[in-house]
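A short reminder: the numbers here are calculations on the coordinates, not readings from a lab. What you are looking at is a predicted structure, and each value in this text was computed from that prediction instead of being measured. Cβ atoms are built from the backbone, for glycine too; each structure is taken alone.
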Structure 1
């Protein structure tokens, strides 16, 4: 059993505000959200998992013990929703303090820093369906109260949600409104005596509905003012539909919730009337980030399973891990996962440093967390999309490595395959998130958060000049140049599209394909640069373990990203221009996607051989 009292006592002795931070970081300017497309980040602002503190490693070990000793023995019961096993697991997490790891001390939370909370999501991810219940409770179930609840609501509900006494659910989706959340038809009307609202409507696909004590509900006040409410689960007029028979995450409770003239006290309003979109969208920012973190952690676990199986499975008289086709899969799983991990902890630290900056300027804890996540909403969307798609690749290849056994429920990869698919739909579909990335980027640039116009014109000017032959010097100079060139491709491609719109020849909102191409370029740029910055940070820390493999991972990622970026750019450009301008732009793409060829087969094998020899995911 876990020694919970010792662990919890240690957790609460980290310091005056229980933050676990890298105090060696220089005080340098933080990039604004989305600014990475035109500016270079400072590696000193990177947080790398290789630098976990002793306290963070203790928490990591505690979560690993929880998964091994508490979740695994009852995993089958969770997946079959037998009894109250999920509720009991949440209660145990409440006893450990983990349900409130991200919450203020004044309500009984641990108030741990963002990097530590990110690590918790990462390490808890092998807990299959249970992590869905955990994430819904601690994220979209609790954060709207912290961000937008009155002081009285926070004091009444947060301590009991943190302890696990109460469980939370989030009611946004309706039969006729999914991505278009503001089209919700649930209605809330003020009573004649002005003491409460009468809430009527139906919500669909509600996680934790089967056992929730608290519902965060969105409804139209007077039929046209989208508003958030905190609704007690035992209120008269609430009823539940049957559990949904889902493709995956079968262990999580997912039911429709019906509200029929439910009385909601006026002081249970969240935020302001008609401003429910702020609650929904801001809760989703950090939710997207945490979802990406959980996907990344799940990928790590599946890579470990893939390596061990490949070493054990014999065919043609030898381990299948000795075959080149299998080595390719193991290496590529790892390359993609290390890239998203680098990006994830980069964003985590940006959010943490922004929170710290806002706290120092006088903002309270809740407002600082809200504004920091809002600042990096673009990056949170990137983490969600990339994390979920990396997991899909990794789990698909894990099944393939297992062959026929991968299709048998006795092996974990079968269930993982089914569970993974929802992540591209959760927290806004990946298509919606791609569109949001570009739309938010343009909006922030137009509002003056950073200057995109001058860098875009500089690229146009460079295209009209003769190429300069540079002598590249310094550590990873070729990779550094490649990343800068990728940004030029993005600015040229999307700058050209914006110019067409300004000339009245294009309406970008109707050209989703172009926006999606631009988003994919952004994702590759951010992941490549994050991986590059992680390696620079490791050099700065004199960390040498597997550094040569990290360099190989970077080279392979940039090599492949160059081809993806070039294709996305060419497809986008050909969608809005033709003739001489198309030829000039295509020449520009070719010019800015020149990364020298190398023996990529042997480089991948170098990565795979290290994993196979260790018989584990050495980057986990």
Structure 2
């Protein structure tokens, strides 16, 4: 149950009762009614703006209407008090029994607690990572991978039908450079001293394996051939090898895409020409000359007629070129064809996760999607900012394997998949992220990965110790759900229950806003509340989870602890992190 939605329904019912009684006029607009936690918990459990948003339509002062609503709400089941604050906010307190009943609900639902139907089965395409297949993934790619994967998991939990997709950028100059770099390593594998890697080629050691593999397969076949002969072969082999490497890196991170779409295959199928022709038929393409960029002109700037898309007609700042000077398609043209392909596959909601360096590309792609889907589809772009990788506060920049950056796989191997995934979600995706290899492994409350995992492990120890202390006490979730939760009356216990009951709202809010970091924040708060109550038990034996001689209170507190573990596991599942039963 989303208690905020539940109480909103109660408020709407109370308003409708006042309408039926003739106290309020009919046809009031209830769409803007909100229910939120009050800023000050001392004011109550929930607060609503209902009186303020319908006061005008009701012809009443907000505070007077608030008093009327509060009086009606106090008569409702599970509401112990309702009062008016400020200009007309109605603060609501719920009966302890209402909160206590939530534990049984959590234990019966298990990790499905928080599942929602707000997505109503709507198809959503989440495209993320989409790193150029020119080498192993770096830590920045890892952030996009985690954000995209967690977002996909969040939307799935909210009831959307999610497709996880990877777009292979296997066309363009960078693939030619990759093939040329591999050809150099191929010559090296056949015994040639290639010397230093020339500027402009990829220097990483990972290409030695590629060169050797081609040498093992083809021998000296390509040594005396011209580039025109070997380049297509090396391109194809390299892209396949790099995608295999990327898939391995993604698998190590726990990321699995269901669809891989190739840019080259789109071009070969004629999809780019098709979408340009489609735009031409609708008068959305013309030949024109763009104004020079503001500020200092690039060295390669030349004013010339170009084939342009009328992006400004759909909200962009300027029209955009579709062809390069060599008559090949721009990346923009390819991307238009790709997003149209998504739409033709049935996706009217598209979410792309990009690096922050693509910020200037967002408007043009959103304008293109609006154009080629005739306004029937939306594109939401989530930008991921840089990751500052450190080790004990010192920057880490180089990797022998990649030749220029630390690979994602090296970080996973050092700190573990779960730590990487959790830390990547501890900041809003648009904020810079500091990732310190040493701090991630610290066992302290300052390390959110440890602190949340430790809470789950502590609950597991509570269950093990309770089974020893009370041999006849059934600790299955279904049995714990029937415990006498009325025994849980301490402020720390009730605070924990209220936090647990807020998980469905947190989950839905994170899904609607497409902000998976909210889950990490919530889990950190829940873990803190659990550890705080645990520490109270260290000072006061009556507040421990296992109370000698009182099986029923122990059973209720174990049910509370187990509910904490269930919700932590539910949240970690969204993040793609495994809960642990013991800390090592």
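Below, the figures for the structure above:
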{"read-out": "Read-out semi-axes √(5λ) of the Cα gyration tensor in Å, for residues 159-254 alone, computed value 29, 14, 13, structure in 1, 2", "value": "2"}
{"read-out": "For 0.55 (FRET efficiency 1/(1 + (r/R0)^6) of positions 71 and 175 (r between Cβ atoms, R0 = 35 Å, to 0.05), calculated) the corresponding structure among 1, 2", "value": "1"}
{"read-out": "Among 1, 2, which structure scores highest (criterion: FRET efficiency 1/(1 + (r/R0)^6) of positions 319 and 375 (r between Cβ atoms, R0 = 41 Å, to 0.05))", "value": "2"}
{"read-out": "Kirkwood radius over Cα pairs in Å from the coordinates reads 25.5; which among 1, 2", "value": "1"}
{"read-out": "Which of 1, 2 yields -18500 [helix-only ellipticity at 222 nm (-39500 (n - 2.57) for each DSSP H run of 4 or more, over all residues; to 500), calculated]", "value": "1"}
